[in-house]
Structure P
Amino acid sequence: MTDIKNIPFINKVESIDSFSLRVAIIVTSKTRVLLVRNEGKTKYKHVGGHVKLSESLYQGLKREIAEEIGDVNFEYSSNPAFFDQIWIDGDLMINAYFAVTVDENVLDNISETSKMSSKPFRFDELNIDMTFESEIRALNYYLSTKYK
C-alpha cells in the first residue's frame, strides 16, 4: 500500500484532472472478512463509499457504515490504517482504509441484519470472480501489517 505522502497527485497536481476519495473499513474476525454487495452488482467490496466534500474521512466512514450495514457500533481509530490508489477508467481513486477486528458472532449478526447484501468470507476463499483485485490486495496488506 502507498503512504499518502507518496501518492502522485500530492506532488504533481497538474498531471491529474480529477480524483475521487473513497473511505472503507475492513471488518475482520480471526478468520473471515465482511464484504457487502451493492444492489444490482455482482461483486462484493469492503464497507464504504465516496466521501462528500463536506465530510471528514471519519464522518464519511460513519455515514457509509450506517447506509450499508446499519447501526453498528464499531470501535476503531479516527485515523485511517492505510491508504492506496487505484485507476478506474483513467480516473484516480484514493482509498482511505480503516480497520476493525470483531468476534465471529458479530460478523454473522451483521450479515443477518445488514441493509445491503453482506457476507463474511474466509480469507482464503476471496477471488476476483467475487470481489475486486484491489479489495483483496487491501485485505492482504492489512493482514500482513496486523500480524507483524
Structure Q
Amino acid sequence: MVSGYGERVRHALVRLPSHIWVENSNRTSQVQPSFGPFNLAPCDDRAYRHADYRNGCAIMDECGMGLTPLGYYPCAVAGGIDRVQEGGRSHITLPLPEDDMLSSVAGACALCGRFRDGHYVPRNLRPQLLEAQVSPTWQALYLRWRSH
C-alpha cells in the first residue's frame, strides 16, 4: 500500500518490476478527508487509560503483517510508527506462525489513532478529517525525529 503522493514516490513506483503488485491510493493532497486521525495517540487520551493495547485493531486481522526496510511488524502502520521512533520493535526475520508479535503490538497501538476505532469504520460513517490532528506525544515524536 502506498499513497502515491509526491514526485519522489511516483518516480520510485515507475522503477518497480512489473511482477510487483502495489496498491496505490493515488493521493493528490496532504489533506485526506476519508482517513482517520492517525496522529491522535490513544495514550494521550484519558478515555484510554485502562486500554489493553495488545488487543490491537482490525488492521492486523484484515490487512495482515507489514514489511518495511526495518523488518516485519504486526501491521504496516506499526512499521511506520517504529521508523519515527527510530527502530527497535521489528522482527528481522519472518515470524513463525505461532508468533503473535505481541512484543510489537502494545507500544505501537498506544500511539496509533486507528486503535481508537478498534474496527473498520466505512468511509461514509467516518467524520471527515479536514485538518491535521496531532496529539502531544506525536508532536514530541515528530520534533525528535526531524531533529536527527
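Worth pointing out:
- Entry that produces 2, 8, 15, 20, 22, 18, 10, 4, 1, 0 once P(r) over Cα pairs in 5 Å bins from 0, in percent is calculated, selected from P, Q: Q
- For the structures shown (P, Q), Cα Rg over 2.2 N^0.38 Å, for residues 45-100 alone is largest in Q.
- Label whose coordinates, when volume of the Cα convex hull per residue in Å³, for residues 53-132 alone is calculated, return 135 (choices P, Q): P
- Computed over structures P, Q, FRET efficiency 1/(1 + (r/R0)^6) of positions 85 and 109 (r between Cβ atoms, R0 = 30 Å, to 0.05) reaches its largest value in Q.
- Among P, Q, which structure scores highest (criterion: distance in nm of label points 7 Å out along Cα→Cβ at positions 29 and 125): Q
Laboratory data are not the source of any read-out in this text; all were calculated from the coordinates shown. All values reported here derive from a predicted model rather than from experimental measurement. Cβ atoms are built from the backbone, for glycine too; each structure is taken alone.
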